[in-house]
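For reference, the structures are reproduced in the following blocks.
Read-outs throughout are calculated quantities, based only on the coordinates presented, and are distinct from any laboratory measurement. What you see is a predicted model; the values in this text were computed from it and never measured. Cβ atoms are built from the backbone, for glycine too; each structure is taken alone.
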Structure I
Amino acid sequence: MVILNSNKTTRTVLILGFYLSLVLCGCHQTRPKVYDPSQVKFSVEYSPLFESQFYPSLVMGAASLSDPAYGLTDSGSLFSVSVTAPVSNAVLRISIDSSKLNYVTIFQEVLPVKDMRYTFYPTIKWKYDQLYRTRQQGVADLTFTCFINDEEVDVKNLRLNYRSANDCLLSVRDDAGRNHDYRWLFAAYVNEEHPYIDSILSGILSQGVVRKITGYQGDAKSVVSQVEAIWYYALERGITYSSISCTSTPTIRSNVQHIRFFDEVYNSRQANCVDACVFFASIMRKIGLKPVIFVEPCHAYLGYYTDKGRRNLRLLETTITAWADFPALTRDHKAVMEANPNAQGKDRISSAMNSKYLKYLTDDEKKKWENNQMDFETFKRAVAHSLFVKASEYDKENYKNNKKLFASADNLQYQQLDIEQLRKIVQPIN
């Protein structure tokens, strides 16, 4: 035990205690704000065109696009922030917290003139991998904090209803009743860089329909043969038609189409008209061809140029792949031959399969098949070629009748989407 007898020592302890109490009291005091939030008037707005609906496909596909007509600002942002400068040369900093959709984002500008209203369009650091993996709709809250000269002034929160990455925006009607067309976003689902395609091209060559893939290095006949080889691969893969409703409507003013990604078509072996178009177009783009997607109300079909100069166009109705099921046909043939190794002619497949596929053969091909002069692989090739010819002719009359509508900039129901041209503004989603 220490006893303080000295008055000097007592005074020292009291003084130290006094200053300590001042420090402790100071810790509980809040420094008054220099800048009044009501003067700064900080506000945040999400593009009103989309009514709080957030489309990952739009953010990923139109990453390099900036056009107010599409609800995107000069910097490609979907957001605007506005402040009034409380002093001249004020340093504005906007901090956007991390959320399901984005990383922490910092935006900074100088506000030169006092009392002037400024509007900026911050570029958000999106979590692109997360956006791509988004397959269900949900809700995300974005928090924007405003700082002036390093002082926190105000906080604003925005709640967004995010959609699946498969949801492709088709059109939006604005407050004035004008329709904004977004069908060009279909091009974002065409992914010529998908890692599956290299192995697909190897598979195409191994099937022997073509001996090499040369793009436009050959003549028009060579180009058509390469497309037919892709067609045959799709039939062998068993990609069939699977209908999805034409559009879903997240709001009264917008229309949306569900589109499967390249790997989803490949793995599920299912595709509607749009899915199949983007699947074929992806492979065509990879080998250097120039595909075009023709979009009509609730339907789409494919076109491609047979020459590099875009003088000659051929069409392809991709849904006709559903007219054949080659994996099922192959299983049937295998089962029949295992049951009867000596089967000849048309007896090499079941009567049901003969009934389904013989109608696609010419009379000469039928005779060869029935007389055992055509092997099973050649039989499939003949069926595939017949269906390819039908798919190439299927939309000709329709295209001829609607050609003027496709060329019209005013008719938004009919779109001719040249993928090569759209690549200048629309990136593949991956």
Structure II
Amino acid sequence: MKRFKKPAAWVAGVFFPALLLGCGAPPETADLIITHARVIDGTGGVYEDATIAITGERIQTITDAETQFNATLTIDAGGKTVLPGLIDTHIHFGVGSAVDEESFAEFLNNGLPANLQAFLSHGVTTIKSTGDIAEPYLKVREQVAAGEIQGPRIFLVGPTLTAPGGHPSATVLKDNPWRSAGGSRELTSETEARTMVRQLSQLGVDAIKFVYQGSTDENKPYLWRPGVPVRKLTPPIMRAIIDESHKHQLRVTAHTNHLEDALEVLEAGCDGLEHGVMRTRLQDDKLATLLIERQASYAPTLSLYQAGRTGSEQDSDRLETAMANLKQLSEAGVRIVLGTDTLSRGTPPGSTTLNELELMVRAGLSPEQVIQAATRNAAEHLGKLDELGTLEPGKLADLIIVDGDPLKDISVIHNIEVVIKGGKVVVDHR
């Protein structure tokens, strides 16, 4: 990767010549400074031996020039690398083993806080839930934002929109009717679809997600697994979801597995693909072209099918296909974002995000590309690039300090020493 050094000092977005530093001017003040850091800023820039100054919840300065600061807290990051906090754009909070309101309350009080802390402990400072019960997690989002619960920044879609007899209500939620009723909405008409999107918008969700996998033909069933047929939303209902979401300024993504479904939702204006295409190898650039034209994101969720995790030959084949498709789309210039399906099928919070980075490198992406997928690209996917995803003056101070250089070896991303969210140290493993 071509390394370059940024201008000598950018303070709150304004350039001051380096000559002004050290000429008798009084030291600058900050709440927290990080010194002697290698900084991967998420934009493609790398500083060597830099100082980061943080005031309040935002980055004040990043400079590799001589500086003097008076700070409440100083962290010496010599030999370490600082990079933006990681953003996982596809997780599920789930309900633990809850089957009713009482057992769910137990999960919220005891299981959920541990999961949120696990994300932070692994450097994940922002997460997007792509299908969960709406109201309780909207409250959790508010509690985290207010500092009442420690956890990553939370973005939510609320329940997954699907067809009657579709995924996930007829598949992974089939044996838990209580959870299915809260975590999915089965839509039977365009009017119902538009009403549901409006209701979710009024609740305050951050985005919308629907499932577009299955069959619309009763005479040609689509089997999720042997004996488990799943239905798919009709094209008019799918288009109504996308159109109504955009009317309410909500980004909308689609769960897909097959190329034809992915193409269809993108042509209808969908803003991103969850899982994407993992059943067949891409034979041409049609999907890449459409993703780029629509400025849509691609979240491959490789961890869902990691070989050896389930021992399934089917999972191994899908992982290989998904990795090959990811490499092809990345080389074509598609915006790749990190997503894991964490807490689905037993994937643990936090460590799965780091695992996904390694899988993406195994697929053929460079460490620089996967770091950008987990930071800048992910923030852009959420519509929050003005606040998150890169280390720049004025942005929220969400960052991690790791021992080693992940641009040389992505596995050192596991060596997380410090996690800072909103300018505050929330994890310290030193």
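Annotations for the structure displayed:
- At a computed 77, 37, 33 (Cα extents along the principal axes in Å, for residues 33-216 alone), which of I, II: I
- Which of I, II yields -0.92, -1.12 [log10 I(q)/I(0) by the Debye sum over Cα atoms at q = 0.11, 0.13 Å⁻¹, calculated]: I
- When FRET efficiency 1/(1 + (r/R0)^6) of positions 105 and 177 (r between Cβ atoms, R0 = 25 Å, to 0.05) is computed for each of I, II, the largest belongs to: II
- Computed 15 for relative contact order in percent (Cα under 8 Å, 6 or more apart) - originating structure among I, II: I
- Entry that produces -8500 once helix-only ellipticity at 222 nm (-39500 (n - 2.57) for each DSSP H run of 4 or more, over all residues; to 500) is calculated, selected from I, II: II
- Among I, II, structure where Cα Rg over 2.2 N^0.38 Å, for residues 129-384 alone as derived comes to 0.96: II
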